[in-house]
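Some structures to go through are shown next.
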Structure P
Amino acid sequence: MAKLHFYFSAMNAGKSTILLQSSYNYQERGMNTLIFTAALDDRYGVGKVTSRIGLEADAVIFQTVDDLLSITKERHSNTPLSCVLVDEAQFLTRQQVLQLSDVADHMGIPVICYGLRTDFQGQLFPGSEALLGLADEMREVKTICHCGSKATMVVRYDDKGNPVKAGDQVEIGGNDRYVSMCRKHWKETLGI
């Protein structure tokens, strides 16, 4: 039975690297994968999944209005798929998570999603919330705080290097805007 998986973490834990390695493993054995990534995150180019260590692959971009089940069915009819991988899964809608569960449940294709669990305020992203509720298997990808403890939170910084306490949930950025921290240092940094 195919499953819906969710790999989550704070930023800079290597989620995209793991996704790219998983896709490579399938392809190395002659199997086809479909990679989705969010249209919101175009830091490394549109329709690309890129890791900080330099690996990259082409991907199908998704927006909140897209039907991922229909896209997967169409791709699968042209080239049989062995796995669907989703980068930036925090940007999925609940409906898209349900569609991906149908890919696993009705098409028999494993779906592996990679994304952030929470935003800079410690709030769940919609896609992550749905995946935490619906995924068959969940795994945390660990990264570390500057103190050496496990980082589970993210601090967003403004252009002047000040921690941000409020604002839009989504502001695309990388190491220039976000730092992963343990909960203790996240709370200290934000004065919570």
Structure Q
Amino acid sequence: MRTHVYMIRHAESPYLPGQELTRGLSEKGWQDAQRVAEVLQAEQIDVFISSPYARASQTIEAAAKQANREIKLEPGFREREVGAWGEECEYFVQAVEHLFANPEFAFPGGESNAAAGDRGIAALHEILKLHHGKKIAIGTHGNIMTIIMNYYDLSYDFSFWKTTSMPDIYKLSFENDRLVDAARLWTEQH
């Protein structure tokens, strides 16, 4: 029996320094969250889990309400801390590229891809074990989503991350803890 994990990158959220945990969605982000709910409603999700960051849980909030489910917060799916050099928006993409090219490297105050991956993969493995055979929506973030997907398939790398949108939805199908299929469900037409 397959377990289906829907990795949902959060919708648009204006960057506010020092407010990583609490910053929410923009007006466009809230509109896109309604379209995320439409996509997920068709999938008949059993379990809703989110990063504790507001923008991630807000992106799946309408979908959880439609399914009459609670959202469980899981810190393992929070965004990776880029660190000091990556805090400046003008350098963010270069910082992320450097981190993907050097998986053990971390900027001061930040996490390496390896460290972020360890916590993200541990959280995913626990969820696969607890919810075997279910459909699980996970509200998360672009970096950690890509790092987790990269653990299973190296083609999910920095170049892939750059192609993801806000929001985005990837359906990952597992047999036990082995990824057997991945499909993008979000399109800009949603």
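Coordinate-derived values only; no laboratory data. None of these values were measured; they are calculated from a predicted model. Cβ atoms are built from the backbone, for glycine too; each structure is taken alone.
General observations
- With helix-only ellipticity at 222 nm (-39500 (n - 2.57) for each DSSP H run of 4 or more, over all residues; to 500) derived as -12500, matching label from P, Q: Q
- When distance in nm of label points 7 Å out along Cα→Cβ at positions 113 and 137 is computed for each of P, Q, the largest belongs to: Q
- Comparison of P, Q by distance in nm of label points 7 Å out along Cα→Cβ at positions 1 and 33 - largest value held by: Q
- The greatest value of relative contact order in percent (Cα under 8 Å, 6 or more apart) among structures P, Q is that of Q.
- Between structures P, Q, the calculation of percent of Cα pairs over 29 Å apart yields its largest number for P.
- Structures P, Q, by FRET efficiency 1/(1 + (r/R0)^6) of positions 81 and 145 (r between Cβ atoms, R0 = 25 Å, to 0.05): label with the highest value: Q
- Answer label among P, Q for the case where volume of the Cα convex hull per residue in Å³, for residues 25-64 alone, calculated from the coordinates, equals 47: Q
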